[in-house]
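Following this line, the structures themselves.
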Structure I
Amino acid sequence: MGRLLGNIVDVEDLWFRYRGSSDWVLKGVNLKVAPSEFIVIMGPSGCGKSTLALALTGAASRLLFGEGKGKVVVDGIDALKAPSYEISQHVGMVLQNPETQLVTMTVREELAFGPENLQLPPSEIRHRIEEVGAKMRLAPLLDRPVNALSGGEKQAVAVASILTLRPRVVILDEITSMLDPVGMGMITGLIERMHQEYKLTILAIDHRVEWASEIADRIVIMNEGKIDLDAPPREAFKDREYVRKIGFRAPQVTEVTYRMVDKGRFIASIPVTLNEATETFSTLLRSRKHATD
């Protein structure tokens, strides 16, 4: 996806530490994201991924009473200073456990909760609920009790409740990590529809490297409070020595290709997706067949 003029997320030299701690969790982070880009943020536990996400929503400073310095601008809003009601209309965040976000009795009430707090007219609230329900294929759930939903359905409602606020940036913090394969498939499809239907800028913290390589415009790898790498998937995994050095797992098809290269096979372009691998390996087999004919 090509970059549009300007950036919707602009982070410059961001430092952050939590109250009572002398250690900085974020150490001079710089990140620029264009409108409608899909960014996947990866890295080991404790590297600062979730803290960066909270900083983008302003919650790190407001709710966790931490100390931040640097520049964090999201959709033209200073996220380190803006009040929560203002920034919630520009950036929304979905957490790992939907139970921490769902606060009402029914799905319809949950989708109405945010717009009601913005004091929108009832007609506008109803319109947003119906629109999000239709686009995200959640209309059959609207009148169901939240506590009767499956884990995947609850996470889908958490995502939908953010969409009724109509933010331009959505942050997803490991939102499939607590789900079974059925729930994971449901949420993966919903994320992809959300990106297509609303043309949102999405920053997803996720450990699924195969999925990231298929969907992301860029992969951002964090380590020890800094961004170690920021590149399109193919660029992120083309240097096998770097990937091995930082201890980060490449996609399985890429790992297979690394081993072939280690054994002396020349491969011009390292595949990162299944489709790319199929094309690469088919070409290799055809060339081998021609060489033996």
Structure II
Amino acid sequence: MASLDNLRKRIVSVKSTQKITKAMKMVAAAKLRKAQESAERGRPYSEKMKNIILNLTDSISDPLNAPKLLVGTGKEETHLCVVMTSDRGLCGGFNTNICRLAKNYFLKVLKEQKTLKIITIGTKGHDQLKREYGKYIINKLSFKDKKKISFNEADEVGKIILNLFDKNEFDKCVLFYNNFKNVITQIPQAQQIIPAEKKESSNVNDEIFYEFEPDEDEILEDLLPKNISTQVFKAFLENSASEQGSRMTAMDSATRNAGDLVKSLTIVYNRSRQAAITKELIEIISGAESL
């Protein structure tokens, strides 16, 4: 059994850890409110943009003359996977859940004997993937020096993806991130951004026809690249809210666990102290009786 001094030091240490986790929970709760508002405000814009692209894809009559960003290269031999995680830990299973979904996709691609290329955004995801899939990682990005992720960072990632596509480096691009539902639930997502996803089912009444002015090619030339950056930015916003929600939940659990540990250690400490006092009393009484 540990000595009383060691038990006392351990209780003090756990209480200090509890104060830290409680403070981190409060900070995460404050950041979560802002991140959740940003994610919710960005959803209508990104969803509308996505719906426009989907309707454009369905309305294409001649795929050969359509933009490649819309219909793809016609092949699915090379897959580019953009895995978006955080740069900081202590956020529960946030990063692990994204990487687990990405790894399942990697296994499927490699099993079909297709080419895999990976871009990691965030150091935590890179650390988890580099051991097993390090040879497939072609670029590693991190924005941990940025206090807040803006559209400029999303546009930077979008330009990297577009440059690779213009060089025919891949045929299909998929984003991996966490979709924020609530503080407890964050759902890992795999969203295909190149080529544009097609509707699973479309009714005649739901079809939307667009008239382009001044010119269809000119508008699509600006709209399609912007859609890539928009979807990346949406993933950034969803990830930010999910990260804070997951960290808040993890720190709340850690605080409660620390409190339970303090209680159990205190019980052990009191019992050990009582046993030591009893032993000393027995020794005193025994010595007095021997005299």
Structure III
Amino acid sequence: MRLVSPNFSDIAEPNIEMKKFPDGDNYTCLPEIKDGEVYLFHRLYPEQDSALMQAFFMLNTLKRSGIKATLVSPYLPYSRQDKIFKKGEPLSAEIVCDLLSHSGAARLITVDCHFLKKEGTFKYGNLEIVNLSAKKLLVDYAKKLVGEIEVISPDMGANYLVAEFGGKSMKKVRGEYEKGEAAYRKIEKVEMDFDISGRNVLILDDMISTGGTMIKAIENVKKGGAKKVLCAATHGFFLKDSLQKLKNLCDYVFVTDSIPSAVSSVSLKDLLFSHTR
């Protein structure tokens, strides 16, 4: 059985009730379920803290009823915080996964999880994660737009997205955390040491947030003499004015609908449904 959150209404008909109490607390109510296994379709972004609390409530409700639940959420928030860069930081990714498991998730089905770097089934913390990839969907969409294409990634961390297509990766160097309220490590440089002159180039990453990495990658590719430049990612946050900046720099910008946006041109519906029969 599929349980569908209202924040997944673009992919399937919702059958879960969600509201807010007057003080802002979350309210969830699931339909009556006799027994068996369910797939809980619920996005954990945007408003990730609230969405996570909703997930904890729903999973625990199923757990108390003795129902095995698989959480289906294409983007896992806090997944970038799987390493400690300085003393005093938490392993946020592990904490979130442990909380999902403790709440009742038998496993999580997600897409291009930032800390896994490959497809397959993994155990992270106490949670089993089935990591799918949108790479082929994104590359196929790019080919429909411009034909033959060179696929590259803006850093080595996203190499797994392009290796299957003979793609290469740039090298990214980050600095220390900047001062201020935002936890942001400035991108000092993105270097490219291979030839792409005269070719259509797709720059592919797992996520675009502020666009800093992608912008530097696009600048490198354009200096290298690329014919047409496309940038794509599985997860598009497009914080601040980054989407407009990217549109101004390259020929095409597109992402999947893991996080709905104006450029969510690639649907994950078939990919997700094929693993939740």
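Since every read-out is calculated from the coordinates, none of them should be taken as a lab result. Computed from a prediction, not measured in an experiment: that's the story for all the values here.
Matching task: 5.5 is the computed value of mean projected area of the Cα convex hull in nm², for residues 9-80 alone. Pick the structure from I, II, III.
III
Determine which structure produced the value -7500 for helix-only ellipticity at 222 nm (-39500 (n - 2.57) for each DSSP H run of 4 or more, over all residues; to 500), calculated from the coordinates; the candidates are I, II, III.
Derived from the structure labelled III.
Once relative contact order in percent (Cα under 8 Å, 6 or more apart) is calculated for every structure in I, II, III, which label goes with the largest value?
The maximum falls on structure II.
With Cα Rg over 2.2 N^0.38 Å as the yardstick, tell me which of I, II, III scores highest.
II
Name the one structure among I, II, III that Kirkwood radius over Cα pairs in Å, for residues 113-240 alone of 16.9 was derived from.
Answer by label: II.
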